[in-house]
Each structure stands twice: as C-alpha cells, then as structure tokens.
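Chemist: Each structure below is given as structure tokens.
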Structure I
Amino acid sequence: MTIAVHESALIRHFNTRRETLRAWEERIGARFSPFRGFKMPDSRLYCEHPDFLDSIVDLIITNERHIFLRGPVGSGKSTLMLLALRDLPTLADRRGNKFITGYVGMTGLYEKQMAAAIADSLRVKYRRSWESSQIIEAVARECVRRYVEEHCRTALFIEDVADNQEAAFHKLRYLADLPTEEMKEEYGGALDEPVVTLIMSGTMMYWNAMLSFLPQIADRTEPLDVPPFDDAKAKEFIGRRLAYARGEIDSFDPNDFDIYPFEEEAIEIINAAARGNPRDIRMLARGCQQVAAERLKETGDPSITVEIATLVVDAYSALLKEVQ
C-alpha cells in the first residue's frame, strides 16, 4: 500500500520563504544570513568601545572597586566582559601581580551550581560530593595561595549575576571579602589588599537587586553603564556581519569596509529605532533582509533602502505597542 504524503500549506510557506531569503543571501555573496543569532559570537564580530573598555580594565588593575556593567538586554555587556577577559592575561596590576581569570556565563544557578561553576572557571579542584560552602572555601584558599605564592590576582567575571538564586549571592560576597582575618594571620603581612576582583553584569533591575541583597558588595562596586552604538558603530556592526557571512571577516578593516546592500541612511534609521542596542539592530536588519528578499524577486535589486528601513522600523514599532 502506498501512502501519499502531502506538504501542508504551512510547510510550503516556510520552504518558499527560506528559498527567497537564500536567493537574497546568494545575490550579495553571503554563505548564510548575516543576521543570524549566536549564543557566543566569533570575537571577530565584536565592535569595541576602546575608551569604555579601558575604563573597565583600569578599574580592575587598580584593585580599588568591583565592577558592575549595567545595560538593557542585548546592549553588549557580555561582549565587553569577553573583551576585558581577553586583555587581562597580558597585563599586571599596580603591584606587578598577573591575573588569573574565570568566566561564569550561566544564569539561573542554584547555590551549589554557582559554587561549582566558579571553581570550574578558575580551574580549582573539588569533590562532587562537597557542599557549596566547601567548594567556595577551596576556591578562596586557592585564590589566596595563587596571590601569595604565584603573584597572581583573580578576576572573576559573572554574567547576569542577579538571575541566580539569592543564596548564590552570598558565595560571591565571601570571595569579594577575601582575604579573611584568619587568612591574614596565616600568611602574615603578605595579604594587605583584596585578592579577588568581581566583574559582574546585568540590567538596572539587577543592579537594584544587588543593592537590596548584597549592599556590602554594592557599596564597594563601581556601576558602569554600557554606551549605546552611535551611527558609526552601527555601520561597523552591520559591516562586520556582512563580511563574516561572505567569508571575508579576516580581512575586515574597521576604517574601510563595505555595507552593501545597505544604504548608509537606512542603517541610521535602524540605529535610531534600536537606540544603539546591538541586539535590536540585528533584529531590525533581519527584518530588512526579509523585505529586501521579497523585493529582489520583483525588481532584481537586493538593496536595503531608506524606504525598506522605514517600513520595517514602523512595523516593529506598531508591533511593540500592541504587545505593551
């Protein structure tokens, strides 16, 4: 018996749409959509804020304050943390100590999960049967040992810190307070400054949560607001993604790059609507790609014009108002 399998209208619709988008990508020389999402994007896609990045690194080096990077979702907090993380191993603090770094990018962690993630990121050994307090104590002792014996200070990066359980906050407080009085006595005069610097990120709401739950750390933490992209950065952001999709990212020159098929004014319209937020720029650019792909079938022109950008921005604006 032969069973006939018929494509549903929905499947045909998505297949046609995919083919339309693919035709646009091929027309501009792209191997895939330039505006696809990445959980951990290639570092070559990063648009740096050199002055702002320097301010983060300077605060870490001076060892006077912990750091909290504030910004809305998609504003580039994680990118800035990864850039600072990249630079630190080549630097030394004001006393000549090198840096050992750890990065916890997971959120929604419970107390023991947070302790284990911190230990793993800092390459500290522990037993899986240990309680969270035992794991953090092992981390603390290893951080102190590295400081005294290897002249290495610890910089611990924690993404979206307030997404985690309240009890996990107190593990951070313990590390932020190192060395303990007991450790100072054990090592004599070798411990006269903090040995761990916390670099945390989150939204303004997360910062307020820290003020409530961990005032002891918040009082010693410098909040830094992530700057939005200006038009030049927005163009670079799109230019890098276009180059990446074309397989040309290794030769990308931030001072001389191609934004075809975008018109410059179209990117300015997108950036104004996105308020300089990289995630929203990518979302709107993706919407422009979809409209331009449909136009390509009719006109043979893949360009993303001011007209298309305005159409997409207005459509998303209306949609957001309905949702709100």
Structure II
Amino acid sequence: MKRRQFIKQGALAGSLFSFGGSVVASNLLSEVSTHKQKFNLKYAPHIGMFKNHAGADVVSQLEFMADQGFVAFEDNEMRNRPLNEQKRMAAAMQRLGIQMGVFVAHTIYWKEPNLASGRKDWRDEFLAEIEESVEVAQRVDAKWMTVVPGHVDLRLNLNYQMANVIETLKQASAILEPHGLTMVLEPLNFRDHPGLFLTESPQAFEICKAVDSPSCKILFDIYHQQIQEGNLLPNIEACWDEIGYFQIGDNPGRKEPTTGEINYKNIFSFIHKRGYAGILGMEHGNSVDGKDGEQRVINAYREVDNFLK
C-alpha cells in the first residue's frame, strides 16, 4: 500500500467514526494497521512475482515487496544483471531495509556431469564463477548463493563422483570463507530435473559434513524434497545443522502455499519454533494470473504466517 493510500484510508476511517459507523471503521482500521506488518519469518519473493502491481522496474518491485511487509527477496539472475542495475538494487535494499536472499552462483549444467566428472576445465570454470560471484555478493550485500553440481556422470562410479564434488566444493569454500559467504547446495527432484547428481537432503547433508565448512550448506527446497523424498519434517530435523536456506513451493503445481498438498502451517511452525532466523525463498509461480493472483500470494502467506502467533 502506498503512503498516500494509507493516509487516505486513515482519513476515511476517521470520518466513519465521526458519522457513527464504528463497526465498519473498526474493521477498516484493523485491515490498514496490519497491512504493512512484518511477517514472523523472512519470506522472500522473487523478482517478477508482483510485476502487475509494481511494474517491470526492479526497484519498484522491491518497494512494493517492502510495502507489503516482506523484509527479504531473492533473485536467481542477480549475477547476470548489468552492473548499474545491481547498484540501483543495492541502494534500494539499504533504503527499504530489505535483505538479499540467494542468487545462482555459476553456470548450471543440466545435461552434463560438470562437478561430478572431476574434469579440470569444468572445475576451473566453476571456481572462476564463484570468484566472480563474491564480487556480486559484496556489491548487493548477499550472504548466500545457490550451487547445483550438475548431471550425473553415467560412465563413472558414484563414489568417485561424490569425491569429485566434495573436492571442488572444498576449493570453493576456501574462496568464500574469508568473505563470510555461503554457497547452498540445492537437491532437485527427479521429475522436473531428471538425471542430476544431487537429489536428496541426506546426500546434501553427507557432502556438507565432508566439506566441513561454514561456507557450504544445504538449500532445502520444500517443493523439490516433497516430490523426491517426502518425510519433510523428519528430514528437516535430521539436516538442521547443515541447512542454510529454505525455498518454498506447494505440490503439485509449484505455486504458493495453500494450493497443494503440503501443510505449510505445520512446516513453518516447526521452522519458527526451532529459531530459524534465515530466509525462505518464495521460488514458485502464482496460481492465478494478474493482480488478483499476486494478492492471492500475499494473502496465502498471511494465512500460513498468522498460524505462528
């Protein structure tokens, strides 16, 4: 809600009281006073999620997010944005008090083994892009970046592939640690992304334990893990010490919470009670097009978040 609209509605509510419409005014004031209320958890919309309300400009979108009570956002494409746009976004984040979530740190190979293969040229490319992503993270004050190790190597034993991935991530961690940055490894489901090396949370947990660095943690995407392995709360609990970031999406459809089978009220309650202070990226689509769909997303998060009180 824009400040001007807020003032106009406040004046309207006052006039309703003066004319005896106390019940109506009370309801309106209740709606207005909670509209900008911050959420209990740091849900992070992605750029483009509210473009029908805010327009195409990225800074206008950040302003709209902050206006709705969001204190974080994520942008997979931040590394590829022009330098001047990154700087504009960084200035807006500081002004609005909104925090940067993940961006994708490197080129993701969806059909090639990449990190699993152990090939020096792919490893060198990955490490060079991690170096570049340090500069991006510092520019926009980001703390987390997404890493996907790529496809399995069908000609190589899985144990050798695991060793190759761990060694590469150890070298990447050495780059990130001095800057206090964290790469978060994202297991992806077999249905949407068949053939990838990293698919399950216990596998990511094993890798993080082997790398043994504060700069290598798990991105637990609740949508992906519902499809891949289910058993969400026990797996979140088992992986808790290595989880650095969450992402959200209901199943089926990968839309906002309340549209599918996942009980996000219980999941968010569990995360909240464990004292999670990090970001939960809203990496999903909108179930309804246009402004109505964008408002539905906001309402859905208000609904599940109010359960935490």
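Read-outs throughout are calculated quantities, based only on the coordinates presented, and are distinct from any laboratory measurement. Given the structure is predicted, the values throughout are model-derived calculations rather than measurements. Cβ atoms are built from the backbone, for glycine too; each structure is taken alone.
Chemist: Quick check for you: by distance in nm of label points 7 Å out along Cα→Cβ at positions 47 and 247, which of I, II is greatest?
Modeler: Biggest value here belongs to I.
Chemist: Of the structures I, II, report the one carrying the highest value of relative contact order in percent (Cα under 8 Å, 6 or more apart).
Modeler: I
Chemist: Here's a follow-up. When you work out FRET efficiency 1/(1 + (r/R0)^6) of positions 143 and 231 (r between Cβ atoms, R0 = 25 Å, to 0.05) for each of the structures I, II, which one comes out largest?
Modeler: Ranking I, II on FRET efficiency 1/(1 + (r/R0)^6) of positions 143 and 231 (r between Cβ atoms, R0 = 25 Å, to 0.05), first place is II.
Chemist: Here log10 I(q)/I(0) by the Debye sum over Cα atoms at q = 0.08 Å⁻¹ was calculated and came to -0.39; which of the structures I, II was it taken from?
Modeler: Attributed to the structure labelled II.
Chemist: Given that mean count of other Cβ atoms within 10 Å over residues 103-110, derived from a single structure, equals 16.2, which label among I, II identifies that structure?
Modeler: Attributed to the structure labelled I.
Chemist: Any idea which of I, II comes out highest on FRET efficiency 1/(1 + (r/R0)^6) of positions 55 and 151 (r between Cβ atoms, R0 = 41 Å, to 0.05)?
Modeler: I
Chemist: Quick check on the output: 12.0 is mean count of other Cβ atoms within 10 Å over residues 127-134, derived from one of I, II. Which one produced it?
Modeler: I
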